[in-house]
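Q: Input: structures, listed below.
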Structure P
Amino acid sequence: MVQPEIQYPRSRKQPKNHATSKDGYKFDPADDYWQLNKDINVAVALPAKVMPETVTGFRATLLRYAEESSACHTRNMETRFRRYLKETGALQVTTSTLINWRASLGIEFEYQLGALRGFLIAWHDYGFEGISNEVVDLLESWSFKGNEKGAAVLSGCPETGPFTDLEMGTLLDWANMAVAREVIAFEDYAYLLTLVMTARRPVQIAALRGRDLVHEAAAAAPMFRLKIPRAKQRGHGFRSTFRSLAILEDLYLVLSEQHRRSVAEATKVVRQEIEPELAAEIPIFINKNSLKHVKDANSLRDMLLGDTPDKLHAITKTLNFALHRCAAASTARSERTGEFIRLAATRFRRTRGTNLRREGFGPFIIAELLDHSSTQSVSIYTENTAQEAVVIDQLVGAKLAPFAQACLGRLVHSEREAIRGSDPKSRIANERQNAVGTCGSFGFCASGFKACYTCFHFQPWVNGPHEEVLVDLYAEKASSREAGCADGVVNANDQLILAVEHCVAMCSREKARNLNAAPVMAVSQHG
């Protein structure tokens, strides 16, 4: 079947026929060469005999990588796919050519296919033509020895598999900061947060309406629930069956605000106040194109409650573009690879399933919480994750820190260089009451000094006693483990540990740079 021409989403304001790489370089997706940064130029033209759907899918997928991933990683995927075509003589991606290529590579070099696997599965996840379900099933059934990269490359696919706890924490920290600084739109943030906290399919999130948000008052503590429409149910129409899911107040407030904005959009169109009962029927994620056809309150009611009640709901392609915009803007990196974290709706479901299995829940509970009608498909969400393959300690933490890049602050050589450096109240001390840096925020904060290492307002001092913080954090972790605490409690500060390790590494590099520059400066002054 011939598919419609792919419309590439735009993540930033730019000319119609141009995209922007992760490093900010503009290029034309129709060109055969893309300049992604000052050093890297990738060739995207494939041999003329390659099947047209393979060419189209490859270019579309590589474009997503160019906008969401580093230039180096994008070039690696282009190089490895080109090598696959050259060494197999394939004109498209098939199970037989992949099997033959793996056999020809041998165990020593099969990591080449292991690296390409994530790209091919992502290609399929994006919905582009050229990769069949059979190819994906084969790739997901394979495991590879991999090339040796120490603690940085662990088991599990960092591009298509579940997120680790550290990756999820890093992603949420970035998203919270990005929406506050208006780097991403609030609607995009709301969708990302819903994926993270519910692990539901995009079609289910698109079907949400205001009345699905439930606030239950209670004597002890209020409860917040989300009635989520079910999907893939034979014989049931749009929003005919639901499952209730307990949610955090944070998500409730974010979705309530997003719904308020959708109601405001509708109010602007009908030019009158919308009664509460009808307002509750307005989608949380509204289809702004369909909203243009609404003339008044009566036509709004007909569209929401008539024969085509899904017309005002955002289409899943729109939500996919929202996730793409988040990925293009994201600076969150994986501690496993040092690469930007690849976002896909399926990864959040796999993460939820894996975490539930890790906590000891059986297939029936997992199926219920992932909204499956049976346990038949549960196994695809419960594959092994790298979170189970690594324990952060003094040796591993130092090695992973450069990959995680979790310390978001800006180094300063002295308190005098810092923003608010003249204000004694801005000074940040560790648990031993030794100053480690300066807070550059003029707002109120009661998070404590530990949160500073993952905050972009933090200005760590190059000569600050950051090692003391590390010693205390590792001691606290060891104490929790000896006390028999659950893994979730023992590993609760792993992201913070990597942030402090990263800070220590940055300070060490800066000290070494200053030491090497000192003699040159002395000669210059003498001259």
Structure Q
Amino acid sequence: MIKNILIPEKIGNYYIFAKRVVGFDIEKTHITATQVYLSGSKIRIERCIDQPLEVGNETSHDEKVVNAIKSILNILDPYDEIYTSISSSHVIFKSLLLPFIGHDKIKMVVNFEVEPLLPFSVNDALIDFIVTKEIKENNSSEVMVAAAQRKAVDDHIVLFEQAGVMPTKVVVDLLSLFSLYKNIPEYENLTGNIVLVDIGFNLTRIAYINNGRLAFVRTLSKGILSQAKVFAQSYGISQNDTAEMIMRYGYKKEDDQKYKEAIEKAASSFWLDIKFTLQSFSSQLGKDVGVSKVLILGQGAKIEGISSFAGNFLSLDCELFETESLSKKRNVTIRNALKIPSSNIVSLAVAFPSKIIGAFNLFKVGAGIKDAKLINKQLATAFIFILIIVVLLFVNSYMQVGRLKKEANASEKEVMSVLRKNFKIPSDVTALEDVIEEANSEVRKAEERFAFAGKDRFSCLKYLLALQDAIADKEGFGIVVESVTITEDRIILKAKVKDHEALIKLVKALKKSKLFSNVESPEKVDFEMNIDLAKNV
């Protein structure tokens, strides 16, 4: 739920959430796919699939591609994203030197810089770039810009849509290949001029790397089938049969002189075009510049003897492009000792994460869809979280109010219990406000009794002092006072003396006080006596 919504997919090169990416490379006769699993800083290469297109004229080429994509999807493990590469034959490349560093800055100006160089309107173009070199000494960047017509990309995407999936990224085969090259330990520190030659059945893709930077790219409309055509003319059989023979026997078949002559003629014709292309690239860099190494990959790398033939023909060091050293990287593993076929190198390059190609994407609509979906998910999630917070606050408030009500009720009962214990509250008075009012009423009455008198009364204190003087046990009354109650007009004395004689003396003592106007004479030694208070005349 929180994936890509509250937390980013990755920080730097570290994937917070694991994901499985499948890279596709579509050729005229084959589709290759490579499945890569990304978790944390780890990269695991899991599957390499090479799916030939159906043979026959019953269906169109696009339908064959769609069927092949469906077949591959059925083989794959559950995946998260699909990346695909568009052929460099549909792309125009321009190398630019820009006077600043930083992907965001370059992105702001690259369309304006490349617009005059395009043979079609920039409004019909999809443009992106990779940084091939940063020159920090003078704060500049060398970039390789790739521009494709929107229709070419749309037609490519439609093939996946018809297969029932939507890719999230469209890259360019040669740019991805360069990116993978820079990630292979065996090659990443090579200097000089290195040439990558990706030989397919119909096309050959060439990347010219000058001291670690991608200097030139070119796609030739020749490949294995063009060699098979020349071979067929010399050998006297059909082109399809010769293509199969080339893939089976390669550039070597010592026991068949006719085959040797035909294949040498076909191969020489093909490698001559490669040679002219390399000479053209080298001449643009300088007269004394030469190629240090040629690395061969693709379907053509399966042809036996191709590297030795190319090396002799070009007079260069030629070898097959190898990926085994990838496993030497601490963060890269290959599942079940999988051997990566040379035909799958481009699809591996498409799926393999790299800083060089990471931000590149010609499928702007797809990126927009992905971003829009992510924004919608983020907004929906934010709404859900706000709703949850509001509900939690409401529940918490409800519980708090409940606790407070409970405490208030308990406190109310306690207060009423204390008031009823200390005041004479009628039993029919049940409301707390009424109980408090009754208690306040008694308090006010008591305050009136104990307050200082008005003009016609002495102070309450004087009456008490007079009572104290009268009942002082001077005559041996043996008096024991139980209670003294003072009202507005009298004092009620509840007490006990030792005998009747003491009672008589007590009454006489009280009558002597000028503050008492009338004193009752009780008959019992255990008595309750009313003493009327004299007025202050």
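Throughout, read-outs are computed from the coordinates displayed, never taken from laboratory work. From a predicted model like this one, the values you see are computed outputs, not experimental measurements. Cβ atoms are built from the backbone, for glycine too; each structure is taken alone.
Q: Taking distance in nm of label points 7 Å out along Cα→Cβ at positions 106 and 442 for each of P, Q, which is largest? Mind showing how you got there, number by number?
A: Values: P: 6.5; Q: 9.3.
Top value of distance in nm of label points 7 Å out along Cα→Cβ at positions 106 and 442, among P, Q, belongs to structure Q.
Q: Still on this structure, I have one more. With FRET efficiency 1/(1 + (r/R0)^6) of positions 178 and 282 (r between Cβ atoms, R0 = 30 Å, to 0.05) coming out at 0.70, pick the structure among P, Q it was computed from.
A: P
Q: So, one more: Looking at structures P, Q, which one was semi-axes √(5λ) of the Cα gyration tensor in Å, for residues 34-329 alone calculated from, given that it came out as 32, 26, 20?
A: Structure Q accounts for this read-out.
Q: Given that FRET efficiency 1/(1 + (r/R0)^6) of positions 114 and 162 (r between Cβ atoms, R0 = 35 Å, to 0.05), derived from a single structure, equals 1.00, which label among P, Q identifies that structure?
A: The structure behind it is P.
Q: Consider the structures P, Q: one of them gives 333 for volume of the Cα convex hull per residue in Å³ as calculated from the coordinates. Say which. Please report the intermediate quantities before stating the final value.
A: Numbers: P: 222; Q: 333.
Label of the originating structure: Q.
Q: Can you rank P, Q by Rg/Rh (Cα atoms, Kirkwood Rh), for residues 266-417 alone and just name the one with the largest value?
A: Q
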